[in-house]
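Next up: some structures, all given as structure tokens.
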Structure P
């Protein structure tokens with residue numbers, strides 16, 4: 001198949017591109033210049049494309065100034081809107097549209113599967129809701145829509161794991177606050193396998209939580225990371241320190257959602273890394 005990926009230069013985009021190329025697909029990147037080129041340019045770019053995986057979006061874990069918050073929102077909603085407008089205007093649009101979102105859409109109280117509508121009343125949830133609303137404007141009579149709500153992506157090549165493992169390697173690792181906050185996570189290989197699964201199975205549409213089966217807290221993650229790296233984890237990172245560094249974005253680290261993935265396992269998908277120690281051992285032993 002011919003598959004287009006927005007955000008192809010990012011951590012997930014690169015890993016997904018590699019998996020799809022190894023599976024024999026043709027992969028095309030959709031870049032910033034394509035989004036500023038207008039609807040007709042996008043339609044030309046998408047001509048002959050079978051699947052779009054939309055991952056584009058400015059980084060979340062960066063200090064939230066008002067300007068950056070605006071960038072976070074617009075980099076998701078406006079790119080999604082342009083893709084949808086382009087596809088809806090095509091006589092032969094791509095047949096599959098996978099649009100990213102995040103488990104940050106959910107509140108921090110309930111346990112959430114894909115059918116939960118208990119959303120948080122905060123900035124990140126608002127971004128996710130508006131992001132998904134734009135994707136849902138696609139003409140589903142012609143295009144199969146899947147929205148993938150991602151947990152914390154664990155990868156040896158960067159992202160959250162690289163930032164979190166550095167203090168441990170220096171011997172100053174530890175939990176965040178009381179460590180009780182949930183940390184829904186997904187190994188990068190399971191994420192890309194899940195995307196490939198959704199693409200390959202025509203009955204897979206709607207919302208999917210892309211998180212590992214194991215529900216863990218920050219303290220449990222800290223313990224696993226300490227064990228895998230064979231480094232101590234005596235320290236506690238106070239929440240106020242993170243707020244000084246990240247501002248409102250600190251909530252991404254100090255709060256968390258209890259999330260389960262029902263739809264993928266129910267369809268027959270199997271996680272290769274369902275356990276946090278298994279995932280960390282695989283990634284950090286490389």
Structure Q
């Protein structure tokens with residue numbers, strides 16, 4: 001029997017017991033391949049990451065990301081949490097000041113900036129390896145309303161119509177008219193299975209402007225039934241897609257656009273994400289997602 005170290009973090013929050021939970025194995029070399037998904041299901045968090053020494057010295061770590069359903073090529077909260085864990089454990093960067101990490105994920109190289117904050121939490125921001133890709137048209141508002149147990153009028157139409165977007169992991173962006181509609185959303189699994197299951201962007205990200213946080217603030221929820229995650233408290237990959245979606249709708253042609261997003265509130269896991277997109281001559285040239293994370297547990301698991 002081998003005991004392998006892990007840590008857990010709460011991600012996209014600056015205090016424990018909020019945000020999105022993440023388990024990180026900082027050195028997974030002694031874990032057999034066939035046990036990775038089993039361990040992920042044992043934690044039953046949205047994601048668990050397994051870190052390995054990189055084959056290329058440019059990288060801080062090679063990172064594999066698993067949901068309880070499958071391995072995924074990219075995800076946001078595991079990227080933020082893993083980078084912060086590596087810094088806090090002294091395996092990359094520096095505990096004080098700012099560190100530049102490069103993570104080797106299946107989607108490609110992910111640059112991450114990590115910095116310490118005065119109150120003890122750490123902040124990390126990553127740049128996506130894949131610029132926003134826009135997929136096929138979404139189901140009708142009536143069909144989406146049936147899936148989400150909403151009224152068709154709750155779902156915005158053109159120019160802010162639902163659309164599939166991917167920065168490494170596809171999500172269906174569903175803009176709603178109000179924060180109240182976001183709170184009322186539920187996924188009717190039989191309607192989802194007959195309509196979206198198996199499609200390019202089958203996972204649902206619903207959002208609405210939240211004036212309480214300013215002009216560029218949103219309230220969101222994310223439903224990921226295709227990966228065995230009924231609802232995710234904070235979804236960096238979906239919020240990267242949201243940044244691409246919002247940037248594509250903006251009339252601003254040049255500069256950096258910034259938004260904040262609250263997610264996980266309805267789950268009792270309030271999360272705050274900071275998202276950005278750069279545009280040059282109307283084209284999106286970069287997308288970044290950032291947030292805080294705090295260490296919660298440090299232990300070992302028997303393999």
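Read the figures in this text as sums done on the coordinates, not as results from a lab. If you're wondering where the values come from, they're calculated on a predicted model, not measured in any experiment. Cβ atoms are built from the backbone, for glycine too; each structure is taken alone.
Name the one structure among P, Q that helix-only ellipticity at 222 nm (-39500 (n - 2.57) for each DSSP H run of 4 or more, over all residues; to 500) of -12500 was derived from.
Value -12500 for helix-only ellipticity at 222 nm (-39500 (n - 2.57) for each DSSP H run of 4 or more, over all residues; to 500) corresponds to P out of P, Q.
With distance in nm of label points 7 Å out along Cα→Cβ at positions 164 and 244 computed per structure, which member of P, Q shows the largest figure?
Once distance in nm of label points 7 Å out along Cα→Cβ at positions 164 and 244 is tallied for P, Q, the winner is P.
Taking Rg/Rh (Cα atoms, Kirkwood Rh), for residues 52-139 alone as the criterion, which structure among P, Q has the greatest value?
Of structures P, Q, the maximum of Rg/Rh (Cα atoms, Kirkwood Rh), for residues 52-139 alone occurs in Q.
Among P, Q, considering only distance in nm of label points 7 Å out along Cα→Cβ at positions 60 and 252, which has the greatest calculated value?
Sorting by distance in nm of label points 7 Å out along Cα→Cβ at positions 60 and 252 in descending order puts Q first.
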